[in-house]
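Take a look at the structures listed below.
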Structure I
Amino acid sequence: MPQWQNLFSVLREHDINVSENDMPRPVGGGDISSAWRIRAEDRAVFLKTGPATVYDVFLAESEGLKELEKANAIRVPEVLGCVCSGRESLLALEWIEFELASSTTERALGTQLARQHRFCAERFGWRRGNTIGSTPQHNTWSDDWVSFLADHRLGFQLELAVMNGFGRELQSEGQQLIDNLGYFFSDYWPEASLLHGDLWGGNWASSNGQPVIFDPAVYYGDRESDIAMTKLFGGFGNAFYEAYEEAWPMTAGSDKRILLYQLYHVLNHLNIFGSSYLGRAQDLIRRLL
C-alpha cells in the first residue's frame, strides 16, 4: 500500500489538491503498477503507483502521451504529474469516464489514427527509450527502417528469447529472417509515422462518443506496425479498418509486413509470459520465410 501521506504532499506540489479524507479507491492496474481513482478539488484523478524503480517507466509513459498529443489527432489523457518520492513513484493523469464503444466511435478512431500517422519525423525511433509491456524498448534514432527493425525490434527480442532458453527453436530461422528483412521492403519505403506502439484492444476506449488512447509505447516508425498490433489480439471492428483505409489506404504488400510486425509482439509475449507463445512465434517465422 502506498504511503499516501507522502504522495498527497507531492500531488499538492503539482497543484492537485486532494483531500486526505477522501482516500484513493483501487481500480484495475497493470503488471508493474497499481491503479487508483482519487477526487481532487475540481476533478477526478487517475493515479498509477509503484516502486521508485519504475519511475522511468512512468516518465516514458507521460512523455509518450505528450508526444501523441502533439499530433492533435486522437484524445489522450492529460498528464498532471510524474514524480518519484522516496521509495515510491507516481503518475497522475486526468480521470476519463469510459463507455461502450459504438461503430461510430470505431470509425472516428480509424480516421483519427490515420491523421496521427501523418504526423512524421525525419528519422525512425524516438528521443528516448521506453517499454513494451515490461520489456525495454530501444528507440535509438536511425535513418534506415530495415536496420532499426533488425537491431532494435526483432533482433533484440530474439536475443532475449535465446537468453530465456528458446534459442534451439528460434535462433537459426529467426536469424535467417533478419538477414533477409530487406526483401519485404524492396519496393516500399515507409514514412516515420508517430506510433502508439502498443495499440491492442485494451489500450483504447470511448468517452462521450470519441476515442481515447492510452498506455503507449511511442516511437516513430512504419504506420503498419500499429495496424499489425490491432489485428493481433482483436478489439477492433470493421468500421475502424474501413475508416482508416478511406483516410489513408494501405500499401501493396502490407499483409506480409503486418505478419512481420506481429512477430515482434509475439516474441515479446514469449519473453514475458513463456512457452505458450513459442508455437505462434515459430509459425510466424516460417510463414515469413
Structure II
Amino acid sequence: MNQLTLVIMAAGIGSRYGGLKQVDPVGPNGELIIDYSLYDARRWGIERVVFIIRRDIEEIFKEKIGRRAEKHFEVSYVFQELHMALPPGFKVPEGRKKPWGTGQAVLLCREVIPGNFLVINADDFYGYQAIKKLADYMRKAKEVDGYYHYAMVGYRLENTLSDHGHVARGICQISADGYLTDLRERTKVQKFPDGIRYTEDGHTWLPLSPDDIASMNIFGLTPSIFPELEARFHKFLSDSRIDPVKSEFYIPEVIGALSREGKAKVRVLTTDEQWYGVTYQEDRPWVKEGIFRLIREGKYPEKLWEE
C-alpha cells in the first residue's frame, strides 16, 4: 500500500475572497498556490491526484490547472454538488446554495481512492516539508491494534492567521506522545493588537495562544474513513440544531470526534514553517512575497514546470 493518492479540495466558492482564488497566480511565472502543492507531491513520489471541484468551475479549472497536472500525474475528478451523497430520505433544503463542506467532499472520493491518501486544500500553501512528512508516515500506516491510524500536519496558530480578518481554524489538543486528543473547528479566529481570540456567537471573544496547534486541512487517511463519514453525515443532517442553509460538515470535526471516541490514533506531525493562504484579496501580496523568499532560499525553482 505504498502508492498514495493526493486529494485536493478545490470546490470552495471563495466568498470572502471575492472570486475563484484557486486560479489566481502567486509565483514568478504565473504559478498558482496549488502548483506548489503538486510540485511537492511529485518530488516526494506521489503519482495519483484527485481534484474535488464543482461542475460550474470545471472548464476554467481544467484549463488553468487540470491539463498541466495531467502531464505529471494520473488525474481523477470528483464533482461536489449539494445533492451528492445525501442519505436516503434527505433532500437539499430550500435556500441552500453551498455544498455541505469538506466532510462531504472527502466522502465523494470513496469510489476513486484505492488505498491510503493525503487530503489538502487547493488554496493553502503548506510548506516545503509538510507533504513529505505526511507522505512518509502514510506509506507505512495500517489499521492495527483495533484503531484507525491517521495523521495530520499541525501548525503554530500564530503562523496561520490573516492580517485582514477572521479565519476558520481547527484547534488541536495533543497528547504528550504526539497524538491528537481533540480537534474543534473554530470558524471565527482573529488577530487583535493584544492577542488572538475566537468567537462562536459573534459577541463573546475567547483567548487562544499563539502556540496552539492549528489544523489546516492537511490530513493523511486510510479508506476506513469512508464508512465513518457516511454514518456521521447522516447524523449531521439529522441534527435539528444545524442551520439547513449554512451549516457545514467538516472533515476536522469528524477526525476530532474519532480521536475523542478512541477509535482513531491521529499522529500530529508539527512544523514551524509559515503557512500561506489567500482568505482575502489583501492576503495576496504577502503570499507572493513569501513564495519569492522560498525561491531565493532554494526551496523551490523559479520555474516549477518545464512545458
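For which of the structures I, II does the calculation of Cα extents along the principal axes in Å, for residues 58-145 alone return 45, 40, 22? Computing Cα extents along the principal axes in Å, for residues 58-145 alone on every structure in I, II gives 45, 40, 22 only for I.
For mean count of other Cβ atoms within 10 Å over residues 194-201, the calculated result is 22.4, so let me know which of I, II that is. Of the structures listed, the value fits I.
Computing Rg and Dmax of the Cα atoms in Å gives 19.8, 62 for which of I, II? If you can, show how the numbers build up before the last one.
Details: I: 19.8, 62; II: 18.5, 56.
Answer by label: I.
Comparing distance in nm of label points 7 Å out along Cα→Cβ at positions 98 and 186 across I, II, which is largest?
Values: I: 4.3; II: 1.9.
Structure I gives the largest value of distance in nm of label points 7 Å out along Cα→Cβ at positions 98 and 186 among I, II.
When relative contact order in percent (Cα under 8 Å, 6 or more apart) is calculated for each of I, II, the greatest value falls to II. Among candidates I, II, the computation of mean count of other Cβ atoms within 10 Å over residues 202-209 that gave 11.4 used structure II.
So FRET efficiency 1/(1 + (r/R0)^6) of positions 82 and 138 (r between Cβ atoms, R0 = 35 Å, to 0.05), computed for just one structure, reads 0.95; which one of I, II is that?
Working: I: 0.95; II: 0.70.
Answer by label: I.
I have -12000 for helix-only ellipticity at 222 nm (-39500 (n - 2.57) for each DSSP H run of 4 or more, over all residues; to 500), calculated from one of the structures I, II. Which structure is it?
Details: I: -12000; II: -6500.
It must be structure I, since only it matches.
Each value in this text was obtained by applying a stated rule to the coordinates, not by laboratory testing. Here the structure is a predicted model, which means the values were calculated and not measured. Cβ atoms are built from the backbone, for glycine too; each structure is taken alone.
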